[in-house]
Structure 1
Amino acid sequence: MLRRIDLSGEVAGYPARALRELMPRAAFDVNEALRSVQPLIDDIARRGTAAVVEIVERFDGVHLERLRVPESAIKDAVAGLDPDLHRAYRTSIDRVRAAHEAQRLPETVTEVAPGGTVTERYLPVGRVGLYAPGGLAVLASSVIMNAVPAQIAGVGSVALASPAQKTNGGLPDQGILAVAGLLGIDEVYAVGGPAAVGMFAYGTEECEPVDMITGPGNIYVTAAKRAVRGLVGIDAEAGTTEIAVIADATADPVHVAVDLMSQAEHDPAAASVLITDSADLADAVDAELARRAPEARHSGRILTALAGEQSGTILVADIDEAVAVADAYAAEHLEIQTANAREVALRIRNAGAIFVGAYSPVSLGDYCAGSNHVLPTGGCARHSAGLSVHTFLRGVHLIDYSREALEAVAVDVVNFAVSEDLPSHGEAVTARFEAK
């Protein structure tokens, strides 16, 4: 079922870059997508609401009389929630809030010299635009993952955008509206894709521009984020979802197979990768995939994703090689299904999130683990982290020196300034001590 890459006994022989190039990857050409997205963004910058309305009608088949969702529709969505789904939403919100509360950063004051202090303050951005996808998968869960950290960070103004759904009278999905209501978000726009990014970045008659845009989306949303990056902050340029599973002979092939399928369900371009030192386990996983995937509700997506170049089984000699391969792959989601799973997990350096043991599947993290599911993809976990409270905070230094503290370091400042041929920098210090 999954194509195989046999690296058994060879991993140590590859330099880091060469090993990364052997990993299965989804094709993800943001620059190509940007060619079609940039004119849309430019049009929104010029014409505001009129351009957004035309783009939504063109791509979503919905003509909007107004971009903003009436508050009554949000309240109705909450009131109409199925009780079981209401409980699931509340469980997710409560656990994500509990886990993210621990990410608050205290103000720190450091005395670097007598009379000289540097204070580190963490200040939230003023206004954020959150995006919740509404294409192949409508992700109400993404509203929770974006909004809760922003609220904990202290962001004063939170707006949400999600595609207009023809099947919901031109409003975003009912689940997305309901979660927004449960979180106290009343500024919601029925705008999706690049139009939402352009609306947030440049503003319209209805929507004030934001300082930061966060949230997952398809390649066109990612391209739109690239187009406005710098004008506003963004969380990341996220690609299609991916899962890697390190598994040994102790793993249950059913667990491995269904977890690989769970992410393949998202998108035909999703990546599902098994890393194992057991050919027998790989065979058993393939057998389970062959049995289960054709019967799945989204079998077309799953089978396409599993058969794609972005998916596969990587055979290794032992767990040491498995860890090296996992670090080279730097998966968005990494599961450890081995003996001594926690010990193995603690050896991993590069992953968006790590799921330890047989009873911590990725789908738990998608909804109710308390962790965040907005994570780096495409190997970006080597240098970037997932969405968190920190995403919405900016560290600001307060420098507070007394006359005596400045005088004590004045000669060093002057020497630096002279060495860099910036004498006025030095004069900015010495002038303060000239006789009046």
Structure 2
Amino acid sequence: MVLDNKLLEDVFNNFLEGPKIFKNRDAIRPDYIPQYLPHREEQIIRIGHILAPVLRGFRGSNLFIYGKTGTGKTAVVKHVLEHLLHKSREVNSPIFISYVNCRISGTNYRILADLGADLGIKIPFTGLATNEVYSRFKTSLDLQKILMIVVLDEIDTLVKDHGDSILYELTRINELLKHSRLSIVGISNDIMFKEFLDPRVLSSLSEEEVIFRPYMAPEIRDILLDRTKITFYDDVLSEGALNICSALAASEHGDARRALSLLRVAGELVEREGSAKILEVHIRQAQKKIEHDRVTMILRTLTPHSRLVLCGMFLIKKAKISTSITGDVYEVYTELCGEIGFEPLTQRRVSSLISELDIMGVFNARLVSLGRYGRTKKIRLSLTNSTIIAAYSEDPWLKNLLKFKPKCLLSKMMNKNAAKTR
């Protein structure tokens, strides 16, 4: 114990006595909203024009914002709304803003409960019908006599999982209100999101649209340069590190958030090794660490049955079967379920899990036609075996399953070897 204390004392002293890297560590985090947003002036002014009528007591138009991850959508919306709220207090306009991240809230019930909580309504975490929660929210909203702007961030994730019923209710709510008004700002990472909406919802919701295009490499460099002045002490970031960070982020669909994460992790690596400058090599190290952490997090948060499907594909690849179809994966999956006493899901449901893993980038699944035998998916594992083993090294039951030898695979291997010797 004494030795542990001495080691920790050395860690803390080395940190305090080492070179200063971060001037403001929070300024490079994803939730930080800077005072200036380079290369988004056009979108800021456009959104400002759309929302400005609320300052004179009129309901604002519903607004929908599209763009890939890391293109500044959320930052711009929060920036504009912050200034709008400040101006509303100057002119005594009864504006109320509520922000909900639909990926975090997850369900129609929780979104309505979160909106209600912002208005001061106490709604239990579960237990009520969604219609009852909506009714309570509507009643409270009307009593408060306000112009409410509801921001639904990552709305595409909710609609894909739970449908567009909540959007339909919220777009029609003004017909039922007497003293208050509500307008919606929807933010979507999926530019094809409108295809998931009912035409009735679409006609009401998309009164105004703003598209956020990806950043180009020089634009990302400007964003990083502006942010690093707040984040790091002078002469900490090398020119080469700044350039390579901008280039890497631009090559990945112009994701500024990705670039900021690279800089943050690189700064932390430099800080821990006691160096005084962020170099190109640190950006490369940060890139590997972020990618590893992202994949590990995805694998560790999969549902038990998704893990079993992944384990099945791992064993198929381990058996040197390069590609397989849905039926092969399902056969191994059911054998794994039997090994640990799980009730297997239907093949249809497992096919859906395969599609989800394909979207995540864990699998590479391609739909192929078998002629009169119908269609199936040809599936390959996109990750290396070592990545999966490392991710599940601390999971005792899955760690053992990765060493399991399914009988169905042994028979396939024997048939394959027999065919080679003919």
Structure 3
Amino acid sequence: MAPAVDRVPSDAALPPRAEVVIVGGGIIGVCTAFFLARKGVPVVLCEKGEIAAEQSSRNWGWCRQMGRDPAELPLAIEALRLWPEMNTLVGAETGFRRSGILYLCRDQAELAKREAWLEQAGRPLQVDSQLITRVQAARLLPGLAGEWAGALYTPSDGRAEPGMAGPAIVLAARRLGATILTGCAVRGVETNAGRISGVVTEKGSIACQSVVLAGGVWSRLFCKRLGLRLPQLPILSSVMRTDPLPGGPDVSTSGFGFGFRKRLDGGYTVASWSGNVAPIVPDSFRYLRDFLPALWGERHELRPRLGRPFLRELAQGKTWRLDAPTPFEATRILDPAPHPAILRQAQHYLTSAFPVFHSMRVAESWGGMIDVTPDGVPVISAVDSLPGFHIATGFTGHGFGIAPGAGRLMAELVTGGPTIVDPSPFRYNRFIDGTRPRPSPLV
């Protein structure tokens, strides 16, 4: 089952030309479209299915700076400066509320890890994160049970509604002049003299100067046809939603085995903090060397699974004709089933920590595919070998929270203006120049 998403009707006509074409209508694509349109840039966004119908509506809805990779933290800070303005900027409800986020720590080892992040990343950039005691955590989280060594708490972090935010932002982009096309897969790009000259969609061609690929887990496949190496793999996240639950905490919280966010409807989005499934696909072997440092560490409790995704990707191949249906049209909306055992485990740990959740009623559950890079840091970058082509992908489950910052940065890179943050940590070339990026030990 997929979560509810505010539907965005497609524009009827395919424009013959634009300055920029964005491939993908997830939260990163729509934020990029919005910030380009604010600059007066003629932009067309093409989405093969519906706006925000994949991971952009299936995430937790957290908007956080706390615990971010030091390379990503400046962008997360800028995103949290933008989020409180988004309702005003787009003229609609995105669901953002500055509610705070809290990480509960079971023991001194966990607390020491959070403290290391605070000292080496948070405090140098003046994030308002703070270590608090179990007693202080209980004041913020009424009904907290169990023994906890303490917590890391960031009052300025917040939450938003994934099913509302993407559609609200893209409709604002349309009002600013952007063309929004749903049910319109981009099959490939066209070049002239070695640089981007247009895209080919299932409904026809659009001439353009620049392309932004914001395709989430589909980006790797799109890049294959262009001969671009993009080490990115999918991770299945399982999430559930409860009916309204009176008396529950307002602060978004994670602890061993669970994470939750209060929703605008009074219910909660609940998931496992670290329990995810890693589908084995053909590129799992191709990029094994890239991902070994992440797999060797203890960042996540990953459960490898061999199944349909392997066979589906094996059948896709590396290339296809642009005048015939492509894999992007074969699967309009990627709708994986959640992993029931992970959700049961999350509910068990949650109710142990917060007895009020014993009365929770699960209204629905869903799965979503997260686009993961070897170092857990996204690609927000031009591609030097193909002038005019840009990539914004690999957000490793952080895309929703940092989307306003990422979209603004991508718009600035495309137009060549000053950038909101230093873009070098997000460069595409780090995966092809021998850098061999690794996860930060702080996250």
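The numbers here are math on the coordinates, done by the rules we state, and not lab data. What you see is a predicted model, and the numbers here were worked out from it, not measured in a lab. Cβ atoms are built from the backbone, for glycine too; each structure is taken alone.
One of 1, 2, 3 was used to calculate mean projected area of the Cα convex hull in nm², giving 26.8; which?
Computed on structure 1.
Between 1, 2, 3, which one scores greatest on relative contact order in percent (Cα under 8 Å, 6 or more apart)?
3
Of the structures labelled 1, 2, 3, which one yields 4.5 when distance in nm of label points 7 Å out along Cα→Cβ at positions 55 and 255 is computed from its coordinates?
Checking each candidate, the match is 1.
Thinking only about mean count of other Cβ atoms within 10 Å over residues 79-86, which of 1, 2, 3 has the largest value? Present the calculation step by step, with values, prior to reporting the outcome.
On the way: 1: 11.6; 2: 16.2; 3: 20.2.
Top value of mean count of other Cβ atoms within 10 Å over residues 79-86 goes to structure 3.
To which of 1, 2, 3 does the computed value -17500 (helix-only ellipticity at 222 nm (-39500 (n - 2.57) for each DSSP H run of 4 or more, over all residues; to 500)) belong? Before the final figure, lay out the partial values.
Working: 1: -13500; 2: -17500; 3: -8500.
Value -17500 for helix-only ellipticity at 222 nm (-39500 (n - 2.57) for each DSSP H run of 4 or more, over all residues; to 500) corresponds to 2 out of 1, 2, 3.
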